[in-house]
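What follows is a set of structures for review.
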Structure P
Amino acid sequence: MKALEDKIRAEGQVRPGHILKVDSFLNHQMDIAFINEIGKEFHRLFSDRPVTKILTVEASGIGIACITAQYFEVPVVFAKKAQSLNLDGSLYTAKVQSYTHNRVYDVILSKKYLTADDHVLIIDDFLANGCAVAGLLEIIEEAGAKVEGVGIVIEKGFQSGGKEIRARGIDLKSLAIIKSMTDTEIEFEEQP
């Protein structure tokens, strides 16, 4: 998505450890008009799939998933990173390591919101090592639901996550794939 690549070049900041900050428009302050275009693009890419639910992980993926879901006219469900008093009943759980927070979370999802009848599209903001997506895939498998695809806004193509997910036969589509990053330059992979 050329507009996304241009926005990353204009507003993104590279930090030590291959961290890309895009918090001015994607995952802290959200440029809703721009994210609306992202949602339309995910719908275009996966519109041939019988999606019944969109799944993401708390917190940065939620806004993107919600805007995308309006085009599919389906609910969004998200795995929480902490047990809360209002989360009751049977739960799916998976361990997820956050690349940017360097921490392992137990993500949880109520079994009443994901069943074997569901056809799931995973939507998230970033893909680096693929741990969040792997955790969501584990939950989907435990539920007996069907994975229809994975939509990622920004993939760090120089890290292993995308390759590992694609090797599993999962239809992964990323709107921008970063080939390399330095303090002064971001190079993107050519998109088909």
Structure Q
Amino acid sequence: MLQRSVGFTLIELMVTVAILAILLAVGGPALQGFIESSRMRSATHDLYSDLQLARLEAIRRNQRVTVCKANASLTQCNNTGAWHGGWLVFLDTLPGSSPAVENASDILRAHAALNGNIRILGNGGANGTATYASFAPDGTSKQLNGAFMAGTWRVCSTSSALSDDNRARHLILNNSGRIVSQSASGVPATCPAP
């Protein structure tokens, strides 16, 4: 009695590998674009949520709450760093001329540095969203000296898998403390500040 061998022939295996290679060549770039777009939306959501948390906690606790760019150990503000290097949400019990955490127990949330091609940049110079956002006990956004504060953050991907019209979103803070998320078009891959 003859037994039949079960398996693939060399030709069947080569055809399968060729089809798989074609599918990866066609679908790979689209998949990379989807991944980068998801990373950008996730980073936007994370910053938006932490800004909302800061505002709500300022109202709930009846005390100033500040969001600042964090140092590498996520223990103190880094006023010269970048937002994509991480940020802190903290109770600002003694607001000075620049944001600073007075006690480790004042930190309400710490967000680690973002991986990949995501960049977050703010506008407004030394006293604007480029450095920090701060919310007064009534929920309005104020500079540490009590002056008006408004600004824009650009959450952007430097990936070539995204077009200039799909690579960025803006988070816009007005002086009432409201934060709005908007798509941004025409943003080059260098991801400049807004």
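None of the figures in this text is laboratory data; all of them are computed from the coordinates on show. Computed from a prediction, not measured in an experiment: that's the story for all the values here. Cβ atoms are built from the backbone, for glycine too; each structure is taken alone.
Laid out as a table, the results:
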{"quantity": "Per Rg/Rh (Cα atoms, Kirkwood Rh), the highest-valued of structures P, Q", "calculated": "Q"}
{"quantity": "With distance in nm of label points 7 Å out along Cα→Cβ at positions 43 and 179 derived as 1.6, matching label from P, Q", "calculated": "Q"}
{"quantity": "Distance in nm of label points 7 Å out along Cα→Cβ at positions 51 and 75 from the coordinates reads 1.7; which among P, Q", "calculated": "P"}
{"quantity": "Which of P, Q yields 54 [percent of Cα pairs over 21 Å apart, for residues 11-90 alone, calculated]", "calculated": "Q"}
{"quantity": "Of the structures P, Q, the one that 0.95 was derived from, the read-out being FRET efficiency 1/(1 + (r/R0)^6) of positions 115 and 155 (r between Cβ atoms, R0 = 25 Å, to 0.05)", "calculated": "Q"}
